[in-house]
Structure P
Amino acid sequence: MKRSLLSFVIISLLGAYALKAQDCVYYFPTTEGASVETSSYDATGKLTGINIQRVVKKEEGGNQMKLSVANENYDVKGSKKTTTTLEYACRGGEFHVDMKRFIDPAIFAQYQNMDISFSSSDYIIPRAFVPNQSLDEASVTMTVKSNGISIMNLKVRIFNRKVDAVETIKTNMGNYECYKVTYDVETDMGITVKSKGAEWYTKNVGVVKSETYDASGKLMGSTLLTKFKDQ
C-alpha cells in the first residue's frame, strides 16, 4: 500500500514537471531549422543591417525545453559581420530569452578573437501578458580578457519593464497582433549611458518590431520582421 502511494506521488510529480514545460507560451519558433529575419533602420528609416536568428538545436528533458540559436548579423551589402550563439528556454512555464541579444553586434566584432565570458540573469517572458503588467529586470555582463588580463567590462541592465498595450504591427509578411513591452536601459563600459526601448512580441515568432530611444525619448533606430520561416 505504501509502495503504491509512493509510486502515485512520484508519477504525479513527474506529470506536474512535464505540464510546466508544456504550459509554456513560446515567443520564438521551436522547430529546428526555423529562422527569423529582422532588418534594422536608423532614425530616418535607412537600412543599416540585417539580423537572422536560426534554431540550430532543440533539447527537451525534465521540466524544460532549450533552444540553441545561431544569431547572425549582416551589413547592408549582405556580408556577415558576426555570429553568436543564443540560448532560449522554457522553464517552469516561463520563456527565458538570452540577454546576449541586447549586446551591440559591433562589440562582438571588435573583440571576437579574444577570451570573452558572460554572466547574466535571463530576460523572462511570462506565460500570459497583461496590459500594465510589470516584469522583472534582467542584466548581462560581458568580460573580455587578453592573455589573462581583463581589458573590458560591459554591463547592460534592462529595467522598468512594462506591458504597455496590445497592438497590430504591419509587415511585408502580413499583420501580427503583438504585445508591446517598454523598458529602460543602462549600458556601462566605465561610463553609464541611459536609453529606452520598446519591443512588440507575438507568439511563436518573437520580436516583430523594436525601437530604441535616447534618454530623452528621441528615436535612434528600429527593427522590423522581414522574413519568417518555420520548417
Structure Q
Amino acid sequence: MKTIGFIGGMSWESSVVYYELANRKVRQMLGGFHSCQSIMYTVDFDPIQKLQHEDRWAELDTMMAQAAVRLERAGADIIVLCTNTMHLCEKAIMSSISIPFLHIAEATGQEIAKRGIDTIALLGTKFTMERDFYKGYLNDKFGIKVLIPNDEDRNTVHNIIYGELVQGQIKPDSRQKYVDIIAKLEAQDAQGVILGCTEIPLLISDADVNIPTFNTTQIHAEKAVEWALKH
C-alpha cells in the first residue's frame, strides 16, 4: 500500500470525514485489521479563509505548495487536497512536488461520466462556482456541461458554507434552502448535482433531492485509496 498525504484543515470537520472514509475503504477492500497508510498535514483555516476573501491567491499558492512539500518529505506517495476551493492552487502544488496530485474534479468527473450524465449542477463556495478551474476541467476533459445557481442563490450557498458548515453547524432551514436551489437547477435540466464543497455532504444527501448527488469528499477519498492499493 502506498502512503496518502492529505492536506487537511479546510475545514477540519470535513478532514475528519476524509480520514474516516479512507480507512473504511481500505477495510472494505482488504478486510482484516487493515487501515489506510496516510499522513495528514492540517493547516490553520482562519488565515486561509481571510486570504481567500481578500483575493490573495499568490500567498495561498505558496501555503498549499509548502504543505504538499512537507507531506512529500514526510513520505507521502500521492497528495490529496481535502477541499474543493483550494484546487485553485493546483498548478502551484504540482510544480512544487515530484509525486502525483489527485485532482478532485478528475475523481468527480470520472464518477459523473460513469452515470452517463452530460449536464450537472455545481454547488460550492463562490470561488468554486464562479471561477473556471472546476467547471472548465469537467467540460474540457469530460464534455460535461456545468450549471451554477443564480447570483442570489450563489451568495446563499456560499454564506451557509462559511457561516455555518465550516463551524460544524447543521441547520434544517439551511438544508431546505439548498434543496430549493437544487430544484431550480434541476428545472434547468441538471441531471445531477456536485456537492462541490467538502462540507456540503454534511448537510445534503441523495435522500434530500430528486437527482443524484456527487459527494466529492467520498469520491476523492475513495479514489485516493484505490490509487494507493493499485500502486
Structure R
Amino acid sequence: MRRLKRRLDDDALQRLDAAQVAETDDYRLFKYDTADGKVDVELYRRLQTEANKMKIENQWVPEEHIKILSTYLLGAGLNPRRGVCHGTRRGNEQMWFRKHLGPEADVFGTEISDNATDFPHTIQWDFHEVDPAWLGQMDLVYSNSWDHAHSPEVAFAGWIASLRPGGFLMLDHGWNYQPERVSAMDPFGISEDGLVRMLNRLGEGRGSVVEVINGGKHKELPIRTVIYRARG
C-alpha cells in the first residue's frame, strides 16, 4: 500500500484515510463509501487501475493451476464453449483455459484498468457489472481476483446469473484471501467456509457449491478452488 499511495494525489489519499472497514465473523470489507453511503466508484476504479499497473508483471496463479481446473471441467462432462475470467491483468488465465479446454472454448477476460486491451482476449470492464448478453450464457466463470471487489455480493450474484444450466463458477482461495489481508488495494477478504456460505446464499435456487478442490500451489502455498455449479 505504501507504494500505491505514492501514486495518488492528496484528494485521493484523504478519501482513503476517511474509509472504514466492515467486519463480521467471516469477512472484512474495505468500504469505498461516500458521505451518503454510496460506493465511491471513481476512487475505486482509479486505485485499482494504479494497483494493476504497479503489479503488471506479477502473475498469481501458474498455468498448472488452470490446467487442473480445465481437467476438472472436462472430467465433469462439460465441453465449455464460452467462458469469462474476471480481473485477469495480463490475460494469461483466459489464454491457458483456451489452450487446455480446446479450440472450441471461447474464453475471454475482463480487467478494470485502461490497459486491458493491451492483452489477448481481454476487455476493459468493471466486474461488478454484467453485460445483459452474458446472462445465462456462460459455461465457465472464473476469478482469482474477487478479493478486489468493493461489493462482493453484487459481483457474485452477477457471475452466478451469467451461468447457463450446468455451468461452473470457480473462485480461488488461499492465504491471501483471508480477512486479515484486507486493504484498499484488496478490499475483500473472507474465510473459505464463509465464501462457500455466501455463494450458496446468493445462488440459492440456481445451484450450489458442489465441492472445494486442491488446485496446485502458488510459490509452494496451496491454492484451493471453490466450485459452484448451476442446476442443469
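Where a number appears in this text, it was derived from the coordinates with a stated rule and is not lab data. Predicted, not measured: the structure shown is a model, and the values here were computed from it.
Here helix-only ellipticity at 222 nm (-39500 (n - 2.57) for each DSSP H run of 4 or more, over all residues; to 500) was calculated and came to -9000; which of the structures P, Q, R was it taken from? It was calculated from structure R. Supply the structure label, taken from P, Q, R, corresponding to Rg and Dmax of the Cα atoms in Å, for residues 181-220 alone with the calculated value 12.0, 37. This value belongs to structure P.
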